[in-house]
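Down below are the structures I want you to see.
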Structure P
C-alpha cells in the first residue's frame with residue numbers, strides 16, 4: 001500500500017486506525033491496544049521507580065512518506081499542534097520529486113573511560129595504544145552474542161584533555177552495537193576494561209560511561225522540493241533567507257534545530273527510544289565548530305530547493321522500552337522497520353521534512369497561523385465544547401482572530417443558548 005492517503009486527517013479516529021491497520025497488518029489485539037492505551041500498570045511499575053500511574057499523549061500518524069523508494073506511515077507521539085500535519089504535507093511535496101534518499105554511517109557508539117591522577121599522561125596514552133588489542137579483547141568478553149552478530153568493540157582511541165582539575169587521559173572504546181541503542185553494552189565494556197586501563201597507566205579511573213555525542217553513528221537524508229510544487233521562486237528564496245539566518249545566528253539556529261527534533265523526538269517516543277539521548281547528541285553535534293543548523297539548503301540549476309540533513313542517530317529496535325511497552329512495539333510494526341539502521345534513516349527523513357515545513361511556513365503565511373488554528377481546538381475543548389461544537393467554536397474564533405479561552409467560553413455559551 002501507498003503511504004499517500006488523501007484526506008487522512010478528515011477521517012474519524014476509527015477510520016484512520018483501520019487504514020493504518022491495513023497498511024501495517026495490525027492484529028485485532030494490537031488495534032485494541034492502540035485504542036485503549038497499551039501500557040499496563042504492572043509493566044509501568046517495572047519500568048521506572050515510584051510509579052503511580054501512566055501519562056497519555058496523542059499518538060498520530062505522518063502520511064505520504066516515500067523514503068529510499070519505500071512507503072512509510074510514521075507514528076509520532078507529541079503534544080504540539082501542527083507538527084504531524086506539517087510533516088505529512090512536507091512529505092507529500094517531496095514525494096513529487098521522488099521522496100527522500102538516505103545514508104547511514106553505521107551503528108558505532110563511543111564509551112568513555114576517564115583516567116586521572118597521571119604524572120605523565122602522554123606516556124600513559126602510549127601504553128593504552130600499545131595494549132589496544134588486549135583492551136578490545138577484554139571488552140568483547142562482555143558480550144559474545146553481540147560479537148557473533150558482527151558487533152562489539154572495534155577500536156580504541158585516546159586523548160589527553162586539559163581540564164580545571166589538570167590533565168586527564170580519556171580512553172574511547174569504539175563499539176558497534178548493531179540494532180541496540182547501545183548504552184548497556186557500552187557501559188558494561190567500559191566497566192570491564194577500567195581496572196586493566198588503571199594497571200597499564202598507573203592512573204585512577206573515575207567515569208566509565210557512554211557518550212551521547214554519536215559522531216560515528218550519523219544518519220543523512222536528502223530531498224528535492226520542486227519550486228512549482230512548494231509555491232514558486234519567491235518561496236524558495238524565502239526558505240533560503242530563513243536558512244541563512246539560522247546558519248549565521250545561534251539564537252535563530254536553536255529554534256531551527258528544535259523544529260527538526262519536533263519530528264525526530266516524536267518518533268523516538270513512539271518507538272520507545274531514548275529521545276533525550278538523541279536530542280543531546282543532535283545539539284552537541286550541531287555545536288562542533290560553533291552551533292550550526294543540522295540541515296542545509298541549496299538551489300539547483302532548475303531553481304528547485306534541495307534540502308539535506310546530517311544528524312547523530314543512536315536508536316535501537318531491541319532492548320529497553322522498545323520491547324517492553326506494547327505501544328512501542330506496535331509503533332515499530334506500523335513503521336515496518338526491522339533494524340536500527342532503517343529506523344535511523346526514517347528519523348533523518350522525518351527531521352528534514354519537519355524542518356522544511358517550518359521554514360516554508362515562516363517564509364509564507366508565518367508559523368503562527370497553523371499553530372493557532374489547532375490551538376483553537378484545544379481551547380474549545382478546554383471551554384467544554386464537544387463533538388460538532390468544537391468545530392463551530394473554532395470557526396468563530398479563527399474568523400474573529402480571537403484565540404483565547406475566555407472567548408471560546410463566550411462563543412460556546414452563545415451556541416448553546
Structure Q
C-alpha cells in the first residue's frame with residue numbers, strides 16, 4: 001500500500017466532526033494520517049478529542065487555522081475545509097497559497113463572483129481542489145449516465161427533483177449563519193436548495209450535462225419562486241425551473257417546511273424511458289415498452305468514498321477530481337439566478353401553515369398543507385404555486401447575462 005496522505009482538518013464542530021470520524025476510519029485502514037486540526041473553541045471539544053483519539057494519534061491541535069497552516073503546511077498533502085459557507089473562500093485561499101490542495105465541503109460558495117476568485121486562486125495548489133458533492137461518484141449513477149450519453153434511453157427531454165426534508169425550528173438557530181442571506185457582509189445564502197439538499201441539485205445538473213461523463217448542464221434561463229414559512233432571512237422552500245443550453249428543462253422543488261418522513265427523488269425524462277433515482281434507496285428505469293429495471297443501491301459510505309476518490313486523484317491515479325471548483329459554476333449560477341428571478345422571498349400564507357409536535361424528538365415542525373401536491377403540480381404540469389393560492393406574482397426569466405444583478409437583489413431582499 002502507498003504511504004498514507006497527510007491531512008489537516010479545519011474545524012471540529014458541525015459537519016467537521018463527520019470528517020474527523022471518516023479520516024479516523026481511513027487512518028485505521030492505512031489510507032490517511034491526520035497531522036493537525038484546529039477550532040476557535042477547541043477546548044470545548046474535549047469529549048470529541050478523546051473519541052477521535054487525537055492525543056494517541058499524535059495530532060496537533062490549534063485554535064486558529066492560520067497557525068495550523070503556518071506550523072504544519074510542509075507536513076501536509078491536503079487540507080479539509082468543512083466550515084461555514086462564508087469562510088470557505090478565505091480558508092481555501094490560505095491553503096492554496098501554500099500549494100496545498102483542498103477538500104472543500106459543498107457548497108464552495110454561493111456567490112458567483114467569489115467562485116471565480118476561488119477558481120483563479122486554485123491554480124496555486126499542486127493539484128486541483130475537490131468540492132464534496134457526495135453522490136456524484138456513486139458507481140450506479142456513473143454507469144447510468146454513460147448509458148444516457150450513449151443514447152440507450154433516447155434523447156434527454158427533462159429532469160426533475162423533489163425533496164422534502166423536515167427541519168424543526170431549532171435547526172435555524174443552531175448557529176449564527178443558518179438560514180441567512182448575508183453575514184458580516186459576506187454572502188451566505190444558506191438554504192435547503194443551496195446547502196442541505198445541494199447534493200441532489202448538483203446531481204440533477206449532472207444528469208443533464210451532455211459534454212462527457214463529468215459534465216453539468218449549462219444554463220440558458222432560470223425562473224423561480226422562493227418562499228419561507230420559518231422566521232428566517234432566506235428561503236426554506238424553492239420552486240425553480242431552468243432551461244439548459246441543450247434545450248433540456250429541469251425543475252426543482254425543495255423544502256424544509258414540512259413534517260414526517262424525509263423524501264427525495266431525482267427523475268430523468270428520456271425519449272424511451274424514465275429514470276427514478278433515490279439516493280440511499282434504489283434506482284428504477286421504466287421503459288416506454290413496459291420493461292422495468294429496479295436496482296437496490298449498494299451501501300455507500302459517502303464521506304469515506306469521497307475522501308478515497310480524492311486521494312486517488314492526488315496520487316496521480318485519476319485524471320481529475322470528481323467535482324472541481326470550475327464544475328460548480330452551473331450550481332452556483334443556478335442559486336444566484338433563482339434569487340434574481342424570484343426578486344423576493346414570499347411568506348407562505350399563514351392559513352396553510354401549522355405546527356406539528358414530534359413527541360419523540362420533543363421538537364416542533366412547521367407543516368405547510370398541500371406542499372406535496374404543490375411539488376407534484378409543479379414538476380409534472382409546470383404549475384407554479386404562486387398561481388394557485390400562494391399569493392405571489394410569477395418570477396421573471398433570469399439569464400446568465402443578468403447575474404451581475406445578484407448582489408443588488410440580495411440587498412433588496414434584506415431591505416437595504
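Just so you know, all these numbers are worked out from the coordinates, no wet-lab data involved. Please read these numbers as outputs of a predicted model, since none were measured by experiment. Cβ atoms are built from the backbone, for glycine too; each structure is taken alone.
When mean count of other Cβ atoms within 10 Å over residues 235-242 is calculated, the result is 18.1; to which of the structures P, Q does this value belong? Spell out each step's value before the answer.
Details: P: 18.1; Q: 27.8.
Of the structures listed, the value fits P.
Assuming 3.7 is distance in nm of label points 7 Å out along Cα→Cβ at positions 83 and 347 as calculated from a single structure, say which of P, Q it is.
Values: P: 1.4; Q: 3.7.
Clearly, the read-out refers to Q.
Another question, if that's okay. Match the computed value 1.4 of distance in nm of label points 7 Å out along Cα→Cβ at positions 227 and 243 to one of the structures P, Q, and report its label. Write down the numbers at each step before the final one.
Working: P: 1.4; Q: 2.5.
Source structure: P.
Looking just at relative contact order in percent (Cα under 8 Å, 6 or more apart), which of the labels P, Q belongs to the structure with the highest value? List each step's numbers first, then the result.
Values: P: 19; Q: 16.
Structure P gives the largest value of relative contact order in percent (Cα under 8 Å, 6 or more apart) among P, Q.
With mean projected area of the Cα convex hull in nm² derived from the coordinates and found to be 20.6, which of P, Q does the value describe?
Details: P: 24.4; Q: 20.6.
The structure behind it is Q.
Assuming -7500 is helix-only ellipticity at 222 nm (-39500 (n - 2.57) for each DSSP H run of 4 or more, over all residues; to 500) as calculated from a single structure, say which of P, Q it is.
Q
Looking at FRET efficiency 1/(1 + (r/R0)^6) of positions 155 and 187 (r between Cβ atoms, R0 = 35 Å, to 0.05), point out which structure of P, Q has the largest value.
Values: P: 1.00; Q: 0.40.
Checked P, Q; max of FRET efficiency 1/(1 + (r/R0)^6) of positions 155 and 187 (r between Cβ atoms, R0 = 35 Å, to 0.05) sits with P.
With Kirkwood radius over Cα pairs in Å, for residues 211-394 alone derived from the coordinates and found to be 17.9, which of P, Q does the value describe?
Details: P: 17.9; Q: 19.2.
Source structure for this number: P.
Where does the value 2.5 come from, among P, Q, when distance in nm of label points 7 Å out along Cα→Cβ at positions 51 and 323 is the thing being computed?
Details: P: 1.8; Q: 2.5.
Going through each structure in turn, the value belongs to Q.
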